[in-house]
Each structure stands twice: as structure tokens, then as C-alpha cells.
Structure 1
């Protein structure tokens, strides 16, 4: 695909960023796009490889060589069409996906892989700018009514697909605005919220109905919900993991999502009623080395933290791909985010033992100990503390970015849905033990990626359509040929 010799002629180039001092003064996106000519060259790097492993690595099955070829040829409208056949929201994945497709790129065996994610983002932004992305209303309505619970990427994808099949779709969101973690979990400097609003406006024009401040099972009865012909639960995995140690209730120990949500609400001039949590003029410690921890680092720096320190209980990954994860697997290797670059003292193999508060219960420090992981006889690694390595870290604010244990039990209990040992909602082909109720996204598979959520929403929609109609013309991953342009 692309230019046959392009991978020999052109080097990989990525977007650059505004200077740290400039970008930490606001919450705007700060990437500096490549020129159209340079993006064309990046598309031209795509090889005519016999087996495009990028396909199988992408949870959506995106037709990557196909849209790269269109970019190479300057056929941007066709590229946008191809991209949207498998991905409802490339403007989200083009900004937020860790790009497993790039790690499986055949060119990556010998050179830098194709910059697939950035090409994807440029395609969809060009499509919006040119007015190519418009509402697609179904020609016929089935009369079947479907409730989608949750307006994150899984819920939005399921809703759009089911609406395209002609069903009447209502999306219920318990927050005051749509988007799920896209809205209130992802900082604006990674995803400006106008990007979400732009897409939702199209979904509304297509005929999908949206209801906010509706918490099903709390202020919206299960009896009302069960009047729908089918229900798709896409509420996410929102049970936050904590630390069962002394001092956990000290004032100043805060869940990361509470901290991030507050700032996103400030950015949108939306009221919240709990006490302000701000990093300004504080020594901040972020516990957890994943993407949420990185988001806390970037937000703390923008709020004017005196210092930001990051703890991770796992070993520091290698700079390059680990031998344990050879191509085309997702690699174990060190990831340094733009937020880390903005200012952060990173620490690995460290475990928090106690939060220390003053006489008024206000956090003043925490105690840690160094650890190591013992691997024996192929067994699961065992965590071992290293005696004599205890340390006291003065701090004013601790942000717990420890991930999620699973979905909440409110709906599973009231609807009689079976759950697994991790509290995920059990399903077979996305259908729960209650025949007219389906589930998708993190609520079904546990905490995962945005690209997986979109994939799950699409796949669940097809199963719902089959349940209601006896068949479905909705696409599924790996269906093969493109529909005609």
C-alpha cells in the first residue's frame, strides 16, 4: 500500500509540542500538527506487506493500509470513509489510543513504525473541516426501543450502530454532561471537550435521544427501564481501588478521578458542590504510574504545584522493547508522557505503608518502603519489602491513581445480572443471563482502552440487532470487504 518504496525514502515524523512553559499555563491541547505534505509522506511509508499485522492488533480491525494508501494518493475523503467503516470516533482514538497497531507494524521490525495514530487524527480532522462528516439518518425505523446506559465510548458506539439499524435509541447518563470518562476523566489538554460536543451533535441529528442526570436504579426506576425492548449496559468500571493502610482517611488523600473531574468541571464552568481540591503551592505525590497517574501529574503542574512526585510499585521498564514481549506483541517498555516531561520525580519499586496526618487529620507526610518482585519456578511474582528502606516523604496532597476494581453493583443487583469474580457483568456474545439485557465495554471486560470500548459497543450492537430482528446487517470486526463508496 502507499508508495512501494516510501518506507525507504521517508523517515517517521511525529507531531511536535508547544514549549512546556507555554502549555502548562492553560488546559488546551498543545500539539503542533504536521503539514499536509508531511502527513502524505507518512502515509506513503506504509509497506505493501503480505500480512498487515496492524489489522489484528487493532481492537476495531481498522483497515489501516487502505486508508494509508488513500492519504498517499491525496484521496482524503476516501480515507475518511474507510476509517469510519470500522471506527465510529477516530477523533477520540487518534488522540488517546496507545496505538497497539503501531507496535505490530511490520515496518517496526527494522525501522520506526508507521505513524498510524497521527494519520488517523489528521484524516478525521480534515473530514470535519471539509464537512464530510454528516448525520446519517436511517431510511426506515423498526419501532424497537433500546436503552443504552452510559454515554462513554462504548455506549456512544452502541447507540450509533443501533440507530443506523433503524431502532429508536435513548442514551441515559448519570452525570450532568455526556461522554463518560472522555468528559470528566480525560484532561482537556489531551482532549478538548468541544471534540466530544461536535460528535454528539451529529448523533443527536441522526435521531438518538440523550438524557443526562439520569442514574438508572437511583432516580430512574428499573420498571421504566424494563419497558424497552432491549437494554445495553455500558456504565464502565467505576469502582475505584484504594489503599487499606493507616491514615487513608486523612484530609489530603484523594482519588485521582475526583481530582481530575473537578478540574474538567472548572474548565467548562460547571458547578460542583464538594470542597475544592487543588494542587497549587503543594507538594503532590501521585501513587500509580499509568495514564491516570500521568494525567494527575499534568493537571497538578497546571494548577501550580510546588513539586510533583510519582510512585510506581512495579519495576522500571526497559527503554526498548522487552525480550518477554517480542514483535508483534504489545511491548513492555518505559513510557514517558508529555506530562512527565513537564515536571515529575518518578520512583519505581516503592510501596506506600502509611499516611501521616497532624492532630487535625490533615495530611503532612507519607511513609514508604522499597520493594522487589521475586520470581520463582514460573510462579506468579511475589512482592517482598526490603528492610531498612523506609522513608518519610513530606506532602500536602496525595492522588490515588490505582485504577478500578470493576463496575458498581447497583444495576447488576436490581436487574438480576450475574457477575464474575471481579464484579464484571457476565455475558455470552454480549448478552447477559437476562435475555433482553446486553453489556459492553469496561462493565463487561473490566478496565481497558477507549479503542476496546468502541469495539465492544459496535459488537454488542450487532448482537442486540440480531436478538430483536433475527438477523443483522451491521458490520462486525473482520467482516472483510468494504461496502461500496
Structure 2
């Protein structure tokens, strides 16, 4: 029975391959059959026909026996040539259908001009890139607006419109495979090193294949729905600075407001760790006061704080910011947290105090100080409008389609770099065992408890009614 199944599987593969060949190259295949029949009718030597057939069968056997090598050496180069040919052939009609053809009316005649397409080239990451020359009257925004049409025209997975520095031209980058489909392994700093870079931290891998670094010396808001991978970004931000935590150059003040289930696992890495809203309010107020004191001390001395062991950089890390600034029922506590957090965000950057906050809902009704975070990261979101809320207006036109991220790829997200270019990345996966290991080998040199003062006792109100004994005495 197994032999019969194997024979059926082989027949299915060969017949399916012949059907695909006929569908993709009907003219060439019919031409070959026609030439063979013509040779036979004219009585010409059939050796060239049999030779060509042997070559085709040899390629087919190669594909069957070693599909990976065949795909790398034959299939992929042929596919790339086919895609380039399609782009070149369809470019004029594609520009017309996208409304990017400009009509000049000179002396009563109409002349249609479409943007020039540079020579398409494949880069080392498997993306097809081509420079585009804009026609007078066009802007990069015109191409950003029709990016999805340009993508589907060549059956690409994604398309990025990369403008030049002056936004007077752009480069189109079509991607056909997802380099971030698989998990990204955590690559932390050297565990025995005395320190590491204090300006940025390695989060994972960018779509280009390069390491994805996140600027550490700027307050950052990371937004993503439940299960989007916020914990992966969070722990990479923490563990990536483990040597500096152990040496005392960097201090982390954490607020674990989702039942104390996240940051508590690596509590030894934190100088201060709040587990309730009341503790978080006290920690933020004391941090804001220390931030103001450092600013007063450095006034007239320097405009940018340089971390030392006696004067470290402080990162306030808040897991689920909305619990503090939107969902808290104590109005007085809400006001205290809002005032302290805004103070740190406004003053902290110059004196070495930064806030890394993580939240699910990016709306202003939830996060009123959203605009005070200079750096924003978007993981998977539910709605298209939320992408522009997080990454800024026009982010979707530049390729940041965070609302289309698959649920099967947690940790995939988008960030806008300093040049305004959208960068797609995937945060490295961090296991519980790794968190416990690094927390045990790189503990913070000091841990300061958070003391929540007892609420003042309410004065007892004197009873207005006299006792029965007093009434009798009167």
C-alpha cells in the first residue's frame, strides 16, 4: 500500500510540474512541440530535439532530488528576472492606472509623461529596489499614497517608499519574503564585560537583516495589543543593559501594574520596583524630585548628563501605563501620577532621566501625555487610525502597516528612525529562564524600598446629641 502511495505521489509531482510549466511558459512549450513535429515531418535529424528534451528532464530530476539547490541556482534567478521584466513592462500602464502620469498641454497638443524608472536591482536581502525620477509637479507623497497598488502589481509582500534627504526623489523597495517570520534569538551583551553602550540597546533584528537598535537616551512609548510582544521589547531594553546595571551606571525604576507577574521575575535588576499604584505614585514623585534636584545641580555646568556610578542614568519603566493614568479610580492619585510623570518627561532628557512606557490603547483619552514621548514604537494594533496615532501622520503611507501584523508573529513592529524612515523589526524572544539567570548574575548594586506613607487619620466629629445621662443631669 505504501508503494502505491509513493507511485501516486511521484505521478502527482511530475504531472503538477508539467502543468505549471505549461501555465508559465505556454509559448515556449508549444514551440518546442511544434519544432519536434516539423523535424519529424521533414525527416531532419532529431538529435537536437532529443538533446533539448534530455536537458529538460535532467533539470526536472535535479529539482526533484535536490529542490533547495535547484531553487537557489536555477529557480530563484529565473523568478527574479521574471519579476524585473514584469516591472519594466507594466511600468507605463501602472503609472497611468495609479494616476501618476502628468499631461502637459502645449500649443493645443497633449503630451503624457510618466515618472522614469531606474534600473531595478536585487539587494543582498532579496528585495527589489529601483530609483524613481519624479515628474514636475509630483511629490514623494504621491507615491506613498499609491504604495499598496504598486505592491500588488508585482505580487510583492510589501513595498517601502524611501525618500531622499530633501524628499525630491524616492526609492521603491519591493520585498517578496518575510525575513522576520521566524523567532529572533536573544543576543545580549558580553556577560563578563564591565559595561556596554549606554546610548542604545539591541532589541532584535531589522527587516534588512541588520541589528535593530533602540535609542536608550530618549523617552519611549511602546504600543501594542495584548499578545503583540510588548514583553519582548521590554525585557530586551532591560537585559541589554545588564552590565551597566551591575556596575551601577544605569538604574531601572520599574512599575509592575499587571498583577506583579512581569517585572517581579527580574526584581533583582531594579533599584526600585513598584507593585501597586500607590507605590508607583510615590516612586514617580520621588523620581521627579530627584530629577529637579539634578537639574538644579547641573545648571550652568553642562547641558547633557554623563552617567557615572555616583550619578547614574535612571530609566523609569512602566508596564501598562494606562493603569496609572487612566484606569485608576483614586482621582487624587491620578493627579499626582500625571504631574510627576509629565515633569520627568519634560525635564528628564537633559539630566539623564528617561521613561519607557508600555500600553495597549494609544488614544489621547487614555494616554494624555502621548505627545511628550519623542520616540514611539508600534507593535500589532487593531485599527489603521491607531498607527498614525503612534508613529505620526503618514506613517501608514510609508509602509508602517502595524494593523496588518499577523498574530503568529509576536514581537514584530515598526519604528521611525531619525531620518523619518519607517523601520520594520522583530524583538528577540526572551525566556523566563534567561530573565532569572541574568537577574541572578547582574543584580543592581542597591535596592531602595518604596515607602508609602500612611494616610492621615480623619478627625473624629463630635456628636451633636448629648447623652441621656447629661440630659437627666440638666
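Read-outs throughout are calculated quantities, based only on the coordinates presented, and are distinct from any laboratory measurement. None of the values given here were measured: they were computed from a predicted structure. Cβ atoms are built from the backbone, for glycine too; each structure is taken alone.
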- Task: Name the one structure among 1, 2 that helix-only ellipticity at 222 nm (-39500 (n - 2.57) for each DSSP H run of 4 or more, over all residues; to 500) of -9000 was derived from.
- Result: 1
- Query: Which structure, out of 1, 2, was distance in nm of label points 7 Å out along Cα→Cβ at positions 74 and 186 calculated from, if the result is 4.5?
  - Reply: 2
- 1, 2: which one has Kirkwood radius over Cα pairs in Å, as calculated, at 27.3? 2
- Message: So if we calculate distance in nm of label points 7 Å out along Cα→Cβ at positions 98 and 394 for every structure here (1, 2), which label has the highest result?
- Response: 1
- Looking at mean count of other Cβ atoms within 10 Å over residues 202-209, point out which structure of 1, 2 has the largest value. 2
